[in-house]
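Q: Please go over the structures that come below.
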Structure I
Amino acid sequence: MTDESFLGNALNGIDAKGRLSVPAAFREVLAARSDGRTLILAPAERADCLVGYDSSYPAKVRAELEARFAGDYSGARDDHFRATFGAAERVPIDENGRIIVSSAMKGTGEFDRLALFWGMGDYFEVWNPLHFVERPNLDPRAIRIVQRLLDARGTV
């Protein structure tokens, strides 16, 4: 069994039409885990970014939530399911490896013209790179990585 985890990072541009290239390494993981033509994009639960999953991942999350809330049909359960599934979008990946970031997701992630992809193992995060480096307690090595990516693009 191979470990198909989302590893690494990339800084890609978002064009005027909202198109964003998904890093090739991440597309490979998506293809290995599911059909590779779709990803799930959603607001992160604990950070000011978006998260990306393969199309089979929601079933895993649902099973975990069902176990967590077993027999609990409270408003808190409903709120958690709403936040997890209602705000998520299935996003097709085109033949060039790009997705279109909806205006809702673009606003949620507070994206301008750049998006930082950051591997998180089972999923990946998509950040406004300036917000990423402003996170409290962020490892200084991560800040240096993002700064180098920004410098390579001529962005301060």
Structure II
Amino acid sequence: MVDKEHFAVFPAVEGVPWKPATVRVAWQPVHLTSTNYLDLSKYMLNEVITPKGELVEQCIAYAACYLVLPEDVDGWLLIGSDDGYKIWIDGKLFAKKLVYRGAAVDQEKYKLKLGKGKHRVLIKVANDIGGHGIMVRLTDKTGKPLDRATIQLVP
């Protein structure tokens, strides 16, 4: 999937803020540092699609990684989102929320039980207008971060 070419089609539609185009899209490696917020809107800025500096709205972005666990986990996945989302773990729908809001820390909390090993995580984040992003945390049952878990961008 990462090494294949993908294209997004933006058709000519009256009254929409984008220019008609067919654009090559690709997975981009993203590494978070001091913040837990993944601002997806900054990856949607593209002068081919919209005038310079304008946000792309009413769009969808995906985030993917491999979660590597050194031991079985019985804890929580906490998420904040701008706007709605769906989360798949190992190809199975894990959680979804249809909502229009700004992101805040830990807006939803989901029970997480995973075995030791590598797990594929895919998150689809839908955007209506304005900001577009997610915050995700993994904790044990007591709320302490799963600091022994690691994230890989490729298998």
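Q: Could you tell me which structure in I, II was used to calculate relative contact order in percent (Cα under 8 Å, 6 or more apart) as 33?
A: Derived from the structure labelled I.
Q: Work out the source of -9500 here, i.e. which of I, II gives that when helix-only ellipticity at 222 nm (-39500 (n - 2.57) for each DSSP H run of 4 or more, over all residues; to 500) is computed.
A: Traced to structure I.
Q: Also, I was wondering about something else. Tell me which of I, II gives 3.0 when you compute distance in nm of label points 7 Å out along Cα→Cβ at positions 27 and 43.
A: Clearly, the read-out refers to I.
Q: Ranked by mean projected area of the Cα convex hull in nm², which of I, II sits at the highest value?
A: By mean projected area of the Cα convex hull in nm², the leading structure of I, II is I.
Q: Work out which structure the value 16.2 belongs to, where mean count of other Cβ atoms within 10 Å over residues 59-66 was derived from one of I, II.
A: II
Q: Further question: Where does the value 3.2 come from, among I, II, when distance in nm of label points 7 Å out along Cα→Cβ at positions 99 and 115 is the thing being computed?
A: II
Just so you know, all these numbers are worked out from the coordinates, no wet-lab data involved. If you're wondering where the values come from, they're calculated on a predicted model, not measured in any experiment. Cβ atoms are built from the backbone, for glycine too; each structure is taken alone.
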